[in-house]
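K.L.:
Have a look at these structures, which come just after this line.
Read the figures in this text as sums done on the coordinates, not as results from a lab. Everything quoted here is computed from the prediction, not taken from an experiment. Cβ atoms are built from the backbone, for glycine too; each structure is taken alone.
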Structure P
Amino acid sequence: MSINVRSRHLEGAEVAWFAPLCNGDDEFLSRHDFRYKSNWSNTSNVLLTADRLGYRNILCPSSYQVGQDVWTFASAVAPLTQQINILTAIRCGELHPPMLARSIATLDHILRGRLTINIISSNMPGEELESAARYQRSREVIEILKQCWTQDHIDFKGEFYNIQLPTTEPVKPYQQNGGPLLYFGGYSPPGVDLCAEHCDVYLMWPETEDKLQQLMQNMSDKAAGYDREVDFGLRVHVIVRETEAAARAAARRLMTYVDDQRGEEIRLRAQDGKSYGVSRQTAVREQADDEGFVEDHLWTGIGRARSGCGAAIVGDPDQVLAKIQRYMDMGIRAFIFSGYPHLDECNLFGRYVLPRIKTFSMPVMQGRQPVGMPETPLGAGERR
């Protein structure tokens, strides 16, 4: 069977960077340095540097850790940006869906259609919902948002929400033809089904290429059951230097102060630390060789001290580009890169690799971003 990719006809990819809002930036893993703490000055500098260098999107995450609130940060930095999209994480259930839709509409207009949404289905702090219930809540939030974006009223009855509103004028986004794109990462059957039915970009964490192809085939088949196609994205770290030896040395240096007990504490601190996706990252790490490489140029050492994405592409510019091209040949059309420290690695990748990749903006290519100001209540629409 073939893997169906929504943007298979497009040449290139959407290349994104990562904004370390949740206290995750450092020169050495597991050793906090005050210089890299999560604050407005540091994180906005990373984002605006990515914008200046030509990255097309940037992930702003959400987590109950010391750090910055994603919506507050994104709203503050949005007017300072020029061309970059902001992939803003929403933890479904935090806000009443119509009010969430209102926040999305406001930020989408500030960004003039450069808002993308990362759907998060984790438990709230102190909450212990089963996986099926969490994904059902996310499904209901998404279905309400889509009513906001495509209908003139809201009429929804579900397990978590029962909402009837006569108008959706307060929540109309800048983007047209379905509203902001939804990016989603999840591995459990309820999560895969949710993405297949409702989301636009399926995000994966790094695994061996054969495992990624299995994930893509499964999602492709599930989406076909809903008469849909999705795009595929990869969230992965990167360490690029002028030579392979220098890149490998940088990887080893990053781990200078890591020990397994400290790494376990760090991983368990995250809200998603016990998820199925995290367990898959552990399995990948356990398959690696003595230096932490599980296949050519894919290094799993970062997972010893980080929850979530636990591997990096490591090599010289040609090797890193070749690995990315292999992923693109598989059908991956969106990448979210990161590295430590985030500002330094953003500059290195932006110098050595990014100019050699043909990039695009997914909302533009999917026809969501209008050419001019839309006829919305917050845009060029009539004031009533």
Structure Q
Amino acid sequence: MRTFKVITVLLLLAVVVSACGGAAAPAAATEVKIAVLAPLSGSQPTFGAMTRDGALLAIEEYSKAHNGGVLGGKTIKAIVEDSQCSPDPAVNAANKVIDQDKVHYIVGEVCSSASIPVSEIANAKKILQISPTSTNPDVTVDKEGKTKDYIFRACFIDPFQGTVGANFALNTLGAKKAFIMLDQSNDYVKGLAEFFEAAFVKGGGTVVGKESYNGKTDTDFSAILAKVADAQPDMVYLPDYYQAVNLVTKQAKDKGINIPFMGGDGWDSSDLDLVAANGGFFTNHYSPEDPRPEVQNFVNGFKAKYNATPDALAALAYDATMILLTSIDKAGVDDATKVKDAMAAIEYQGVSGKTTYDAQHNPVKAATILQVTTDGVKFHSVVNP
């Protein structure tokens, strides 16, 4: 009987010890996952390649400078997904990295039309998203005008970019009459066109024509360009991506239309047709010719790794990733809620300038004006906010 009691007590003790933690505890996470959503195929593949490469370079350099990673040495694992600069593929990519890969952070997407639906998912699931380049205000603000708590961007927004473009057209180009061409299927293009027009008219200019097209299907712009010729504007505002810019400006040159074309940061690509767009201008986020140490260190590091000159997509992806990693370390924990609070309060000096955030998670930073020549895209001037 005594033996039975002893055995019973021992068994009970074993159960208690096991319940109180005698079993091995789950191993602490040794890595922090970051998703990079970029259009590696589809309509804007150079945007995707530059975004991916800028983000991966930031992860590599940050890791080297911070004990191999973040939070005291946790490895940073990048999960790159092709989001195609399009809503459906971007949403699919976002759901995959959130639900399957269990990421807490997303760098991307590039295009506003893709970033907006991704932001709705990320914000609802409390996943921190920072878009390097999506300039439409609706990326960080919902339909009721409320800031999306978990959504940020690394670029200035369309109202600022469109206003800078309009003031440059009025004050530097001396334009009094403008013609606007826009892709009605693209949120980025529509936003820039809207803000350019408002600022141009407010500044005393006249919009003598505004014509839309479908950027997904249209390749022949002769009908619109005939209206441009008839309207005799001093300049044309074409705030589209580089493929459309190449088509439109080449056809314009072929028709003898030699007035300046101007656009936004969507022109920035190594595939921009310099001959067709020669004489044009566009607003952008940085210039590789900027002599600041932050810029030249980045440019040299990018060239050494990829044997290419980084464009603004690469610079902003680099800055976005650095802002995210810095915010994770400032938060001191792999927790998107605490990291987004750290990001909202950050003051970051990066490749594209000094960044702080306003109440709607938009950076307060300068813009650069670049001029297209047959010898390349040249730095023209900087416009402060």
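K.L.:
Looking at structures P, Q, which one was distance in nm of label points 7 Å out along Cα→Cβ at positions 80 and 280 calculated from, given that it came out as 3.5?
P.N.:
P
K.L.:
Something else about it: Assign the value -13500, calculated as helix-only ellipticity at 222 nm (-39500 (n - 2.57) for each DSSP H run of 4 or more, over all residues; to 500), to the correct structure from P, Q.
P.N.:
Structure of origin is Q.
K.L.:
When distance in nm of label points 7 Å out along Cα→Cβ at positions 64 and 136 is calculated, the result is 3.8; to which of the structures P, Q does this value belong?
P.N.:
Q
K.L.:
Tell me which of P, Q gives 24 when you compute relative contact order in percent (Cα under 8 Å, 6 or more apart).
P.N.:
Source structure for this number: P.
K.L.:
If you work out FRET efficiency 1/(1 + (r/R0)^6) of positions 112 and 288 (r between Cβ atoms, R0 = 35 Å, to 0.05) for P, Q, which one comes out largest? Present the calculation step by step, with values, prior to reporting the outcome.
P.N.:
Values: P: 0.20; Q: 0.90.
Top value of FRET efficiency 1/(1 + (r/R0)^6) of positions 112 and 288 (r between Cβ atoms, R0 = 35 Å, to 0.05), among P, Q, belongs to structure Q.
K.L.:
Another question, if that's okay. Thinking of P, Q, which structure, once mean projected area of the Cα convex hull in nm² is computed, gives back 22.9? If you can, show how the numbers build up before the last one.
P.N.:
Working: P: 18.1; Q: 22.9.
Answer for the origin of the read-out: Q.
K.L.:
Out of P, Q, choose the structure whose coordinates give distance in nm of label points 7 Å out along Cα→Cβ at positions 256 and 376 equal to 3.5 when calculated.
P.N.:
Details: P: 4.7; Q: 3.5.
Answer for the origin of the read-out: Q.
K.L.:
Okay, moving on. If distance in nm of label points 7 Å out along Cα→Cβ at positions 304 and 368 is calculated from each of P, Q, which structure is the one that comes out at 2.0? Before the final figure, lay out the partial values.
P.N.:
Details: P: 3.8; Q: 2.0.
For distance in nm of label points 7 Å out along Cα→Cβ at positions 304 and 368, the value 2.0 is produced by structure Q.
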